[in-house]
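Laboratory data are not the source of any read-out in this text; all were calculated from the coordinates shown. If you're wondering where the values come from, they're calculated on a predicted model, not measured in any experiment. Cβ atoms are built from the backbone, for glycine too; each structure is taken alone.
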Structure P
Amino acid sequence: MHFDAYHQKLKLTWRPFGNANPLQQLLLKFIRPVLRGRSRDR
């Protein structure tokens, strides 16, 4: 579920298997360091 406050819209999405989805696991592996403020290159 995502709410866009600027456009005042609520968006519902669905990913099969949720966070257990292999694609989601791969994305999280690359995104977590970015969110923590670290680059993968360092």
Structure Q
Amino acid sequence: MHFFEKTQKISRHFKANAKGKMRTKIVPSSESAHLIKHKP
């Protein structure tokens, strides 16, 4: 599944007035930083 399709599916869970906030939180994996695994 491509980024665009995933974004469309995720957007269905956000209210209409929160779409802008959603777009700032969801970025392609190529543009995101990797999470560091936490050792307990």
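Listed values, structure above:
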| quantity | calculated |
| --- | --- |
| Value 12.9, 39, calculated as Rg and Dmax of the Cα atoms in Å, assigned to which of P, Q | Q |
| Structure responsible for 0.5, with distance in nm of label points 7 Å out along Cα→Cβ at positions 15 and 31 calculated and labels P, Q on offer | P |
| For 0.8 (distance in nm of label points 7 Å out along Cα→Cβ at positions 7 and 23, calculated) the corresponding structure among P, Q | Q |
